[in-house]
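Novice: Each structure below is given as structure tokens.
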Structure I
Amino acid sequence: MDDKRPDVRLVEHASLQGVFILGRGGRRFDIEIRDGRFASISDSASGAVDGDLWISPGLIDLHTHLAWTDFHHADQLRRAPAEVENLQSLAFEATIRAGVTTVRDAGGLNRDAAGRLVERSHHPLRVLVAGVTRNEQEMKEAVQSGAAWIKILATGGLGAPRETVMAPLFSRERFRNLVHAAHTLGVKVFVHTWGGATVDWAIEAGVDSVEHGIYLTAEQAGRMAEAGIPLVPTAAIYRLLSEPKGFLDPGPLFRERAAYAAEAHRSAVSVALREGVRIGFGTDFATPALHGRNMLELDALADYGLPWDEAWRAATVTGAEILGLGRELGCIRDGHVADALLFSVDPLKTTSAGELSCHLVSLLVGDPGTG
């Protein structure tokens, strides 16, 4: 198995000759990388010097939890600190070897911890950290410690009974004030919500992305599209948790709730697509059983209605745009950071995450960092 693991390289200068660029037809290109960025991309005059390789932007996971080592937080608290850090380091390695070069951690890491784990794992994963805050003081502290995003937990999740999972966790005024405070501090806001009134509040307040949206309605989706607010469904996690004999067993209660969520989610994502909402790629993965399986989100998005090339776009171009990094990441283009994946087949002609993973040859990271 280890022999099939892709090579991971931090690259400052490199030359690729005769490679295909994802989505640009059958043309071959010569690509020069200087100072960790794509410096020159031109039609190849040399043929297949590097063999049949397809280059794609690195994947961007907009919603992951690299600090979580256990499904139940109480289990993590029973672990020794050294064990926790070792598992977190393995999570970093597994994530980048899955083809993900940039993540937005959705709570659990601060910038200093992320930097230490990048150094310890020896894998140049780019991490943007988020502060999960309940008031303005916590928000200021999170921003001072390096958070680029603020996450607002607006409803419950799998831990809440199905009949109350959409109940707001605080008032509409409080929600609006938190979003306003974050934007005043110059950071973006993403909102954990399963649906209901808090989706309406998110649209009114002008948040920067909505996460999950299990019970999103057509009317809400239309207004999200009009406001330019993207949805990050995290579709795969609920399907995985609902499997009775899956590789992660959350217990019968959580498995039942996940099954209901997965059933409703299919309809919500379909509605979002029909109304023109931009879809981002995020896994909500945590624990060693999940990290490294990030491409399964592509399968889920495709199963819920995204064409395969649009699912890929959600994980690259759209992900970079949602992060506000569209001029830096998400494309194989002159001047962009040289984060890239090399495949031995055309990814757009594959049909599943499993097939993709088998043909991932190498990862290039041009300018690692945390933010």
Structure II
Amino acid sequence: MKTLSETLERGNNNFDLIRLIAALAVMLGHSYGLQAGSKMESMLVFTHRESFGSLAVYGFFLISGMLVSASFFKQPSPIRFIALRALRIWPGAIVCALFIGLIVGPFFSSLAFSAYFTNPKTLPWLLHNTSLIGQVGGVLPGLFESNVLKGFANATVWTLPVELNCYVIVLLAGLAGVIGSKRGTLIWVVLAAAIFAMFANHPPAFLPTGNFFVLPLAYSFYPVPFFLLGMLLYAYRGSVRLSWIPAALLAVAYVAFRFSMVSTILLYPAFAYGLLWLASANFLKKLKPKHDYSYGIYLYGFVVQQIVASISPSLNNYLAFFISVPVTVALAALSWHWVERPCLSRFRHRTAVNTPDTLATSKASGF
């Protein structure tokens, strides 16, 4: 039986594999809604509450809460923390937005090139989606007009500003000196959760918080509490023991009471503990990916699926998914090797000697 503390040690977990599976699960979930005539998603049918995509996003945020807390605790430099978090999110997102807006958009839009680029929606879309400020996602003029979801090319990026806001919570906790403290983190998380719950019921119109306090469409819960849970788990990492027995009991209990009133109470603990146990499982280590393509898959998956849907709208959603995956992985590989990793590596080489703790911060996000 491992502790979470042991699992969080670099090279001793399966977080990269879980994030990879989660990114592919997001694509699988989207395949039901992007291909015309698809049935209701199988995970939604099973849980009656959550989809492949929503559970994957919860997993991203849970992992992120732990790893981002670990990043600040190991190297408590606010400037370094901000730089690493920015370099983990923005370079890949900027290149993806430019790829969609400048290449995919004009080629798959029903408008002529000149009309597309002079359309009043195009430039704002590029500005919002490269800066991740304001209304990210959104529609591009004339794009994918024959698809089920007309105009949308990167619907997944709504989570990125939410993730960035969560980083601010960790930064403030670090500046307050509570990261790594059980009592301090508990108080901080409870306070943050109370504020979140208050504004979730009454979203503040006077703050540019985007979707931070908004219940996402087709979600039954919010991603942010999973990030806060990750922060709390990191503080208590030495006390959290991971074993297949509690994971199995929680899973069996959920399945047994799936149609009862307690199903919701059982679903999220079963999901969270099961994910942590899988992260600690030795039998999965052989499947650990050599490179971290999960973020690139998350960024490019939706637009590739939209392209496939525009070319072959009558395809079975599973076939469309399997066609989309290799193309998406290829784009994710280019993003990782040419954009994401070089930006992180250049910053690390210029600011510090590479130590195990320093290297660990390069993947300290949900993706």
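Novice: Tell me which of I, II gives 20.6 when you compute mean count of other Cβ atoms within 10 Å over residues 30-37.
Specialist: Numbers: I: 17.8; II: 20.6.
Checking each candidate, the match is II.
Novice: A value of -10500 was computed for helix-only ellipticity at 222 nm (-39500 (n - 2.57) for each DSSP H run of 4 or more, over all residues; to 500); which of I, II is the source structure?
Specialist: Numbers: I: -10500; II: -20000.
Clearly, the read-out refers to I.
Novice: For mean count of other Cβ atoms within 10 Å over residues 214-221, the calculated result is 14.4, so let me know which of I, II that is.
Specialist: Source structure: II.
Novice: As an exercise: distance in nm of label points 7 Å out along Cα→Cβ at positions 222 and 302, calculated from one structure in I, II, equals 3.2. Which structure is it? Let's see the in-between values first.
Specialist: Details: I: 3.2; II: 2.1.
Clearly, the read-out refers to I.
Novice: Ranked on Kirkwood radius over Cα pairs in Å, for residues 38-125 alone, which label among I, II comes first with the largest value?
Specialist: Going through I, II one by one, Kirkwood radius over Cα pairs in Å, for residues 38-125 alone peaks for structure II.
Novice: In terms of mean projected area of the Cα convex hull in nm², which of structures I, II is highest? Don't jump to the answer; show the numbers that get you there.
Specialist: Working: I: 17.8; II: 18.7.
By mean projected area of the Cα convex hull in nm², the leading structure of I, II is II.
Novice: A further question follows. Can you spot which of I, II the value -0.72, -0.84 was calculated from, given it is log10 I(q)/I(0) by the Debye sum over Cα atoms at q = 0.13, 0.14 Å⁻¹, for residues 94-269 alone?
Specialist: Working: I: -0.72, -0.84; II: -0.86, -0.93.
For log10 I(q)/I(0) by the Debye sum over Cα atoms at q = 0.13, 0.14 Å⁻¹, for residues 94-269 alone, the value -0.72, -0.84 is produced by structure I.
Novice: Suppose distance in nm of label points 7 Å out along Cα→Cβ at positions 254 and 350 works out to 2.8; of I, II, which structure was it derived from?
Specialist: I
Novice: Given 6.9 as the derived value for mean projected area of the Cα convex hull in nm², for residues 182-285 alone, which of the supplied structures I, II does it correspond to?
Specialist: Label of the originating structure: I.
Novice: As an exercise: percent of Cα pairs over 14 Å apart, for residues 158-229 alone, calculated from one structure in I, II, equals 62. Which structure is it?
Specialist: It traces back to II.
Novice: Now a separate question. Using relative contact order in percent (Cα under 8 Å, 6 or more apart), single out the structure from I, II with the greatest value.
Specialist: Structure II gives the largest value of relative contact order in percent (Cα under 8 Å, 6 or more apart) among I, II.
Read-outs: derived from the displayed coordinates by stated rules, not from any lab. Since the structure is predicted, the reported quantities are computational estimates derived from the model, not experimental observations. Cβ atoms are built from the backbone, for glycine too; each structure is taken alone.
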